[in-house]
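*Asks:* Input: structures, listed below.
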Structure 1
Amino acid sequence: MGMTWDDIVLIEEGKNSDEASVVTVNCPDKGGLGCDLLRNVLEFGLYVTRGDFSTDGKWCYIVLWVVPRPSSLKIDWESLKKRLLSCCPSFLPAFYLNQLPNRSRPPTVYVLKVFSMDRKGLIHDVTKVLCDLELTIQRLKVMTTPDGKVLDLFFITDNLDLLHTNIRREDTCEHLSGVLGECCISCELQLAGPEYECQQGFPCISDEIAAELFSSELSTKEDASQALSTDVENVKKAVITVDNLTSPAHTLLQIQCLDQKALIYDILKVSKDCNIWIAYGRISSSVNGYRSLDLFIQKDDGKKIIDSENQAALCSRLKEEMLHPLRVITTNRGPDTELLVANPVELSGKGRPRVFYDVTFALKTLGICIFSAEVGRHSTSDREWEVYRFLLDETRGLSSTSNRSKQDIVDKVRRTLMGW
């Protein structure tokens, strides 16, 4: 008997909140499959405690031990299973393929217009509802009016591919109205029109700010906006060893670095973008805040990485993703404070999952209101970035005269993004 679609993705839920759930994927292989799977795991708020990857180039077997972050997060495991199935190369029966979202065409973009009274944590509460409903934010524009009201324009796509139905749209608006309560004045959801095209552009970033935000080097200054004062020493301990002796057919990468929320995704993103094939990989559990990985790899031509320059380029790219995956700074926009967060996108054009969710959560925790917010793309000489800009409401929760307060914001946002 052949394999059925029930066997492709198996999820064994942990018996209690302290026990990891086990996700097993057993399917035909394809380039970047591990990265695609990890992206979905991250989008569901899951943290990988350990894992194993194995493939012969035609078939792969992946096992991930995962736990929710925070531990109180409720996971829709059946929905996660469908999302993981949609990443796998198709050899499924036609009747089951019809139940999965169509990934062969670009997703349809909808605009969600939420008009409400302003309050602390409002933007995060809306973002949480969208995440819970498996709606992905592509662009956004948040504007506060002089009379204390907020107009939010969220340009979203539906991971379930159901927003064309009235019941899905009505359910989304009902969830938002229920969470916002009396603050909600109106909620509309419809196909995006010309206003989405207007959001494709992005306000110019000055050369000075761009140099600080997109720099590839970590500053060694104590007050450097890109590095936390408590982790400057830790980042120096990231080590990558290249071994071409252990295996006759593969290059072994031994990686040890400080653990963080999306570490495995960041590493697999590099392998996907650089066309590196991981034949076997083992992700060890975090020990004293550090994580170890052993990856047996080949180039896309099936050969080892022998050339020293190629080795150095790969190690440099991996270290940058491990040490510096996100950029967080504050700047002055006239008399006001602006928070900027940037992350490099995959070559496929996909940005990092849950960034807006984590940033708005951090600001809500600090009690800081958002006056306006927007997300767009910015290109540098070697890559494209997703950039989030937040104009902070300094009349509530933030003193513009306190540099310490601004550094606290950078620290809190970055720690939340990194899972520290």
Structure 2
Amino acid sequence: MFVKKNIIKPFENKIWLSSPTMHGDEQKWVNDAFEKNWITTAGENVNEVERLVAEYTGVKYAVALSCGTASLHLATKLAGEKLYGQPKPNCGTLQGHKVFCSDMTFDATVNPVAYEDGEAVFIDTEPQTWNMCPKALEKAFEIYPDVKLVVVAHLYGIPGKIDEIRKICDKHGALIVEDAAESFGAKYKGRETGSFGDYCAISFNGNKIITGSSGGMFLTNSKDDADKIRKWSTQSREDAPWYQHEEIGYNYRMSNIIAGVVRGQIKYIDEHIAQKKAIYERYREGFKGLPVTMNPFDEKNSEPNYWLSCLLINKEAMCRQVRSENEPMYIPEHGKSCPTEILDTLLKYNAEGRPIWKPMHMQPIYRMNGFVTANGNGRGQSNAYIDRGEAVDIGADIFERGLCLPSDNKMTAEQQDIIIELIRSCFE
């Protein structure tokens, strides 16, 4: 039973999209770092977090880094070196080579390709999981047969069809950088995301399901690769009695204090996932009868971590919405709504939602890059479904009709009922 809108008041304390959830154990290990004076990028917390994450994800080696983006950067750099050898002076390891990348993701997934002087080609989304479309990836290899690297992300904690993507990449001799920044704890066919790629990355950013306020992790089954990442992340210092440097390095190691926060969080990951799942299911039940669906997943093969619950409005229930580069506008219509109206309504009541990630091929910085749909090259085609149901640009369509809902695992059931009623009121 939902609260009536005419008696709803703004939340006294803001309902966040996804904020950190602390338990007290984090402070214990931070204090331990202070007491032992390990206020540096080494120490027991760093070592233990690497061990715990490797054990949880089922990989042999984990390297603690300053953020998820650092992990993705070094993974991409390493893949480029393995594929193309040592770069020319002042060049990245990709040296102008094209790289297939997830289209619907945060730009941290794909920016490392640019860091390493590569050229991203974006692969459209598929509607079953909102992740990289295997059919579009296969089409991309037909168009660009020389590509040897694929960067794939798992969106909002829901695993993509990573086994299909792995088979396609193996057939074409391509390596995979797997971005599991949002999906730590999610499983596909019983296996943890972050263990499918040749090089994998997770994130402990402040809004993630497990957080250290910042921090990330590089995952691999190769000791040599783990050692290479450790070296690069500590300014590529050689094994010499002085500071000897023979290649470019980076200051990317995780702080022992940040590691203390992560160390205190790790044992609560299954609890956090259960809380996020309850939020997702409560939304799904509360929206029955509305012309909307939740972000989908493969219920037979995958176990999401449910990091963010998302909503997709049926096409026929969309009121008119227009977005410039920086501002949205909409025209209210009885019985219909749009992401802009819902987000504005939530904001008025002190709750945080967000638009779906704007696809990379629509971003100003990447608009000249290649973009491939399941039907072929997507550039210049309509951003919609065509009549026979075959998708032209799935990502643009999801961006137009979708939004991320408040998914904070400290939100009470009563608070979520109010959010559900506010959203229902937008369709009245």
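Rule-based calculations on the coordinates, nothing more; no lab input. What you see is a predicted model, and the numbers here were worked out from it, not measured in a lab. Cβ atoms are built from the backbone, for glycine too; each structure is taken alone.
*Asks:* Give the label, chosen from 1, 2, of the structure having the highest value of mean count of other Cβ atoms within 10 Å over residues 12-19. Provide the component values of the computation, followed by the final result.
*Replies:* Values: 1: 10.2; 2: 15.9.
Structure 2 gives the largest value of mean count of other Cβ atoms within 10 Å over residues 12-19 among 1, 2.
*Asks:* Let me ask something else about it. Tell me which of 1, 2 gives 2.1 when you compute distance in nm of label points 7 Å out along Cα→Cβ at positions 76 and 268.
*Replies:* Values: 1: 2.1; 2: 3.2.
It traces back to 1.
*Asks:* Could you figure out which one of 1, 2 the value 2.6 for distance in nm of label points 7 Å out along Cα→Cβ at positions 284 and 412 was computed from? Write out the running numbers ahead of the final one.
*Replies:* Details: 1: 3.6; 2: 2.6.
Label of the originating structure: 2.
*Asks:* Just checking, which of 1, 2 has the largest value of relative contact order in percent (Cα under 8 Å, 6 or more apart)?
*Replies:* Values: 1: 16; 2: 23.
Answer by largest value of relative contact order in percent (Cα under 8 Å, 6 or more apart): 2.
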